[in-house]
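Student: Read through the structures below before going on.
FYI, it's all coordinate maths here, none of it is from the lab. No experiment lies behind these values; they were computed from the predicted model shown. Cβ atoms are built from the backbone, for glycine too; each structure is taken alone.
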Structure 1
Amino acid sequence: MSTATIDSKVKRIVSNIRNLPTPPIVFHQIQKVINDPNVSADQIANILAEDPAMSVKVLRLTNSAFYGLSREIESVKHAVIIVGLEAIKNLVLSASVLDMFKGKSIDDDFQDKFWRHSLATAFGCRLLAKKLRDKVMVDPDSAFSAGLLHDVGKIIIACFLPDELKQLQEAQVNNTTKMDYELEKELFGFTHAEIGGFLTEQWKIPHKLTEAITSHHGVEEANADSAHACIVYLANYLAKLTFYEKNEAYKLGTPDKKVMDFLGISEDEFEELQDLLREEYSHSETFMQLVGM
């Protein structure tokens, strides 16, 4: 099946989903002004003030162990000044995503595992972006958002495509050597990564993030243009390696050498990276509370 055919099929499926979640207006308003070099902390604070619930979430996350600030931030304006515009934009995106899917009628075990892995990958992305900032120019907060969103296609299938979900679950029982995206491709002709990439494109989030979501199971070219995708790919692998149960080892696969070479990381470093990821992940409590867990 050609890429154009897959894109068309994914577009048709996503377009036919009723009540598909969309980010709140405040996110789009911030997106519009964030790249204006003259935008001020006051302007961002005023936009957030139109959504008091979001303002509270941003302050909670800014004051959480996620940033480890030495003093409490009491206003959104102060938060913008302390952590920066890009960080605030990505905190709003992260909080929006957690909100959009909170309370959906999904199996509790699936939801628990989904958010834990999404957050582990997000923290892995942030960790790698910080560690590799001399080699690849990827903002850690932007990388975190890409990691948090990387599997959003899975929750779309779980929430809105019950027939496909049932097919997939039945296939998973009989195929304990294939990854989920391989089964999805065989069964549906598309993967959760392609669904997620198309959906986030509709949300008008930055292209580098949608590209990373679409490519998180395989990066064609490992270079500066695909740096986000390379980091999400490796963070996803690292999160599985660190937190998956032994009976899920077959879902690990083998890390892509071209990605490893581009990022300048060897398998000898995985043990240290796993320790760092466990430490980073210990800061996820506030995010888990936002998703109702």
Structure 2
Amino acid sequence: MAYVKKCPECGSINLFHNREKGEVICKDCGLVLEDKMVDFSQEWREFDSDSGDKKRRTGAPMTYTQFDQGLGTEVGQSSDLNVLGGKNRSKFFRLRKWQYRISTAIERNLKLALAELKRASSFLKLPKSVEEEAARIYTLAVQRGLVRGRSMESVVAGALYAACRRHEVPRTLDELSEASGIEKKEIGRTYRFVTRELGITILPSNPADYIARFASSLKLSPESQSRAVEILEVAQKSELTSGRGPTGIAAAALYVSALIHGEKRTQREVADVAGVTEVTIRNRYKELLEELDLEKEIKKTKKKKKR
């Protein structure tokens, strides 16, 4: 129950929250605003971490990054069973084997796939929220039978790409391909199939999301980065970005911005960072210069350098 912030009788905000009795009392007029309030805090005290761990009745939160969502239990490891006697130890070893054997095909698939997902996520340096979302998407795909006929790695990569797009964490198909070892065409095909079958709506990529990463790799100044974002905003209003790859237009905007601020980078350097060809950079660069009339700014920078 939310606490009352103001006394309805006298309008005072001088309130006293008596947690022991579960009451809220106005200090000015004595009106009891709330009673029988529920205390959601713990009812025991802890003086060190060990005593706290013993008294807690809950475990770690649920997570899709584990095949049983972190709710399952299993027979102890070999080191735990060594303290038992001979008969008991062999009995529990047999139980461990049977526990693994009677697990369902979905659970066995998830054990392998989620380990691969964690590895690829670590390689791409993705935040935990994206990893959790990707694991949820993959779990749904397995439960719907969408993995049949497809490699586990390609579905994992497709789920990761979908999670990156949903959380606006820019990662290109080339980066996913490098992390998973699957061709980017296959990843794109699987990504489209999974999102369509699961009804996941994903907005088109915003080229501005890639600017910070590309600028950092090219070691460009904050001014160049900000100008590139401004160029993209104008380009979007002029509908120059529609129908074009977000990485290509973002890289071209950075290339133009770097020229304007006198931080010359070759088209090859920009293309390597963005994972596109030099021809793409060149074409987008020409379009930006012609449509947005940016050639004057570049010429001004060149004149200043000559002086």
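Student: For mean count of other Cβ atoms within 10 Å over residues 235-242, the calculated result is 22.0, so let me know which of 1, 2 that is.
Tutor: Working: 1: 22.0; 2: 15.4.
The value was obtained from structure 1.
Student: Using mean projected area of the Cα convex hull in nm², single out the structure from 1, 2 with the greatest value.
Tutor: Details: 1: 15.3; 2: 28.9.
Comparing 1, 2, the top value of mean projected area of the Cα convex hull in nm² belongs to 2.
Student: Oh, and also: With FRET efficiency 1/(1 + (r/R0)^6) of positions 203 and 227 (r between Cβ atoms, R0 = 25 Å, to 0.05) derived from the coordinates and found to be 0.75, which of 1, 2 does the value describe? It would help to have the intermediate numbers written out before the result.
Tutor: Working: 1: 0.75; 2: 0.50.
The structure behind it is 1.
Student: As an exercise: relative contact order in percent (Cα under 8 Å, 6 or more apart), calculated from one structure in 1, 2, equals 9. Which structure is it?
Tutor: On the way: 1: 21; 2: 9.
Answer for the origin of the read-out: 2.
Student: Let me ask another. Match the computed value -20500 of helix-only ellipticity at 222 nm (-39500 (n - 2.57) for each DSSP H run of 4 or more, over all residues; to 500) to one of the structures 1, 2, and report its label. Mind showing how you got there, number by number?
Tutor: Values: 1: -20500; 2: -18000.
Only one of 1, 2 returns -20500 for helix-only ellipticity at 222 nm (-39500 (n - 2.57) for each DSSP H run of 4 or more, over all residues; to 500), namely 1.
Student: Shifting gears a bit: I have 6.6 for distance in nm of label points 7 Å out along Cα→Cβ at positions 11 and 67, calculated from one of the structures 1, 2. Which structure is it? Don't skip to the end; give the middle numbers.
Tutor: Values: 1: 4.0; 2: 6.6.
Considering all the candidates, the number was obtained from 2.
Student: Out of 1, 2, which has the highest value for distance in nm of label points 7 Å out along Cα→Cβ at positions 35 and 115? Walk me through the numbers before you get to the answer.
Tutor: Details: 1: 3.3; 2: 6.1.
Answer by largest value of distance in nm of label points 7 Å out along Cα→Cβ at positions 35 and 115: 2.
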